[in-house]
1. Quick check on the output: -9500 is helix-only ellipticity at 222 nm (-39500 (n - 2.57) for each DSSP H run of 4 or more, over all residues; to 500), derived from one of P, Q. Which one produced it?
2. Once distance in nm of label points 7 Å out along Cα→Cβ at positions 19 and 59 is calculated for every structure in P, Q, which label goes with the largest value?
3. Consider the structures P, Q: one of them gives 29, 21, 16 for semi-axes √(5λ) of the Cα gyration tensor in Å as calculated from the coordinates. Say which.
4. Say we calculate distance in nm of label points 7 Å out along Cα→Cβ at positions 27 and 91 for every structure; which of P, Q gives the highest result?
5. Can you rank P, Q by mean count of other Cβ atoms within 10 Å over residues 83-90 and just name the one with the largest value?
6. Please state which of the structures P, Q yields 1.30 when Cα Rg over 2.2 N^0.38 Å, for residues 43-98 alone is computed from it.
Structure P
Amino acid sequence: MKRQDRLGRFAERELRGVDDGGAPETVTIWIERKPGAIWAVGRAVNVSARSSWSPRQDDYLFEGFELEDALDAANDCLEDDVRVSEADGRDDKVRPFTRDELLKPLERWFFGHERTER
């Protein structure tokens, strides 16, 4: 995906599998920060085959103000897609989304700089 289409994304996972007809597909799940301090979780299938790289409104599974709720929604979705991939015979190792993974880019976005380790 083009950089400008991913600017608000703080974390992303991709799973490769097959659709119901046996054709290859790529599922992308992401967590982003939208204007108004809204966390959003999106899921798109075969986004590279679309006429536009931008997310569609129906790609969003969750929108809300709580980071933990966004993490729960993203990890529930990820777990479901991993389960389907495993049933299809794939054994992709995909790590769950974590709070720390989101806090680092949030701090960079909010403060405009890297956090220094003490």
Structure Q
Amino acid sequence: MEREMTQLCELTQIGRIGNVKEVGQNLMISVASDASYKKDGEWMNRANWIEHTVFGRRDKMKDWALDTLQAGDLVFIRSTPSQTSWEKDGEKRYGYTMAVTELKLLTAKADLKQRGSR
């Protein structure tokens, strides 16, 4: 019996949006989450920024994100990593694209401001 290959790798992140920008037909969403660590008994603050890509073929998700998301919004985002390659200065280079499969707005930044003023 022939076995099929299966990809089990995915990235799930809950974090705040840094920016949302269109690049060609795709949408790039930068999300930061807390990656603080302890050094010499003290907590060091550090953000872990990951850039996720909503491909143009996912037009409903892309349109929703463009109309809805803003910097500072808290989101749940799930992506699948895909290796990409390109040529630069005659040398082949490699990187990863985080292709979005699920995206949800958890709390809009505006909602957080309203709660703080009560």
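Every number here is computed from the coordinates shown, using simple stated rules; none is lab data. Only a predicted model underlies this, so the values are computations on that prediction, with no experimental measurement involved. Cβ atoms are built from the backbone, for glycine too; each structure is taken alone.
1. Corresponding structure: P.
2. Structure Q comes out on top.
3. Comparing all candidates, it corresponds to Q.
4. That would be structure Q.
5. Result for mean count of other Cβ atoms within 10 Å over residues 83-90 over P, Q: largest is P.
6. This value belongs to structure P.
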